[in-house]
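Undergrad: The data blocks that follow each hold one structure.
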Structure P
Amino acid sequence: MENGLILGIESSCDETSVAVVKDGRKILSNIIASQVDWHRKFGGVVPEIASRKHIELINPVIEEALIEADIEFEDLSAVAVTYGPGLVGGLLVGIAAAKGIAYSQHIPLIAINHIEGHIYSNFIAYQNLKPPLVCLTVSGGHTDLLYFKGLGEYEILGRTRDDAAGEAFDKVARVLELGYPGGPIIDKLAKDGDSTAIELPRPLINASNYDFSFSGLKTAVLNYINNQKQRGEEIDEVNLAASFQQAVVDILVTKVVKAVKETGVKDVILAGGVASNHQLRAELKTKLDDLKVDLYFPPPKLCTDNAAMIASVGYYRWQQGDRTEYSLNAEPNLKLK
């Protein structure tokens, strides 16, 4: 049906999500079944458990999304599904479901890059937002800085050479036995800490390019913890969290400000799970206010993995005539192109 109703399916990690979005920006439903409680005891996502849970949850979540949107399968214009990057087992569950719906309803199947989905969360949250703009995408698996020229048109300015920012948060939290996911826990701890208490490196912060590196910073934190333990000294978790988070934020903010000055944009958007970090938002806003540049970031529900963002990208791909063959397979290491 040519009514702009797109069903989105997202199953790349530990959330099974299905959404219905109209015209790329209006959410009719966005159901998210999180698996965090199952993975928390292991300190991170266990791929086998994630795959099994996606299989259990996908059909009920699809049904709930249609009910909340008050539509039937017959009302859909297309099905958009994440095909990477992510955990291969989970991706395959979502792809199989999407293929089944598309085939049975004779509607287009559209493959979506998960990272691009995060970017489009902002276009759902802010109806009047338009390119050109700079986008910082930061999550557990990705740290990318983009120059967005138009919807579907972007240039990759820089990306991480090793660990993603969110991955570094999770690893530091795991070593400190703070729990999972690590980002929100460290963010909360850091509010009461002294960010100058522990000297930590800021890799590539002054490099001429826009690339990131968080492996060295993560290693520096782990070495600090090990040295404290060997000397029998207490680890001040609050100050360590604050110092670590400050280093990450300094790196991210410096690169974004550099991109803004060189591209001349008047808008910056944040995307991905780490976009919820309070200090990142606050410090970036302060820097951008000085440059008379506006900062946008999605509400928390659209920062984490969700299917509304996938459906949103799917709408614009559908409008452009993009169609995906049924030979579609998962691409766990997919990158933005």
Structure Q
Amino acid sequence: MLVLGIETSCDETSVAVLKDGKILSNVVASQIEIHKKFGGVVPEIAARHHLTNLPIVFKEALSKANIKLNELNGIAVTYGPGLIGALLVGLSFAKGLSLSLNIPFVGVNHIIGHIFANYIVYPDLKPPFIVLMVSGGHTEILKVSDYENIEVLGKTVDDAAGEAFDKVARILGLGYPGGPEIEKAALTGKKDRFKFPRPLLNSNDYNFSFSGLKTSVLYKTKEFQNESIPVEDIAASFQEAVVEILLKKTFKAARNSGIRTIVLAGGVAANKRLREEANKLANAYNYNILIPPLQYCTDNAAMIAMAGYYKLSKKQFDDISLEAVPNLTI
């Protein structure tokens, strides 16, 4: 089965081709440089660039996969969550292709796509497992009992971790996106200089809160009115707090669920400190930790194609009435 994957939920335009679970091509056109000057993604600008980029990326993905259009057996496309304008570009493109080629298409939940990124890299991965889903828009702990039974055990009650990285980077005068900028600054910083709060760290649930931590960073910077702000030390201390919160909650969920496999997913899973500490804890407590390579942490169409491949093989087709759902949940 040849499946075309399309991802346009935010600021990456991506198209991938998958054959029987193997990725033949995965082309990503990022808009980061365009949105940098605004300090974040501008939805209208993102949608317009998807319109321009998608046909180009589509042709490149087919060319790299060395296949012809009429060889495709199905299409998978992100229909939520995400920016409504951006989602509509990809969804409309998928519907048009489906009608013109007379092949089925399926809508894929972007969050589930991130989970399926791990099936690309770890073909032997089988449920049950715990997922730490951590990105700019989502921070959740999920329990995957089987391919279709995914339960949300905990989630953020305010900011997502990636959103907190962006906001703290802005406070510190660093660039966008905030995650890589904080990580870079933290390399030369002292992670134990400032003891920032760890909200909900010891709560009885698996929920997260990063708003108070972000505010604490803001107040800390105001203490240095007459001297230069120690950006590297604050970045390192902030990053350490986020990593500790994320991992303590995740390993607690795994322990209480009796599940020994933990999977990381989403853009923040690219953070080196998070990956480092996750591996260290897994080794110390004999857990199996799986972390996808960087290209499958950030938004990409390969993960959408993989999730769609499963739905298509089960004949769980969608029809032309499928709408984009910007606030889609699991």
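What follows draws every value from the coordinates through simple rules; no lab data is involved. From a predicted model like this one, the values you see are computed outputs, not experimental measurements. Cβ atoms are built from the backbone, for glycine too; each structure is taken alone.
Undergrad: Matching task: 25.9 is the computed value of mean count of other Cβ atoms within 10 Å over residues 16-23. Pick the structure from P, Q.
TA: P
Undergrad: Out of P, Q, choose the structure whose coordinates give FRET efficiency 1/(1 + (r/R0)^6) of positions 248 and 320 (r between Cβ atoms, R0 = 35 Å, to 0.05) equal to 0.45 when calculated.
TA: P
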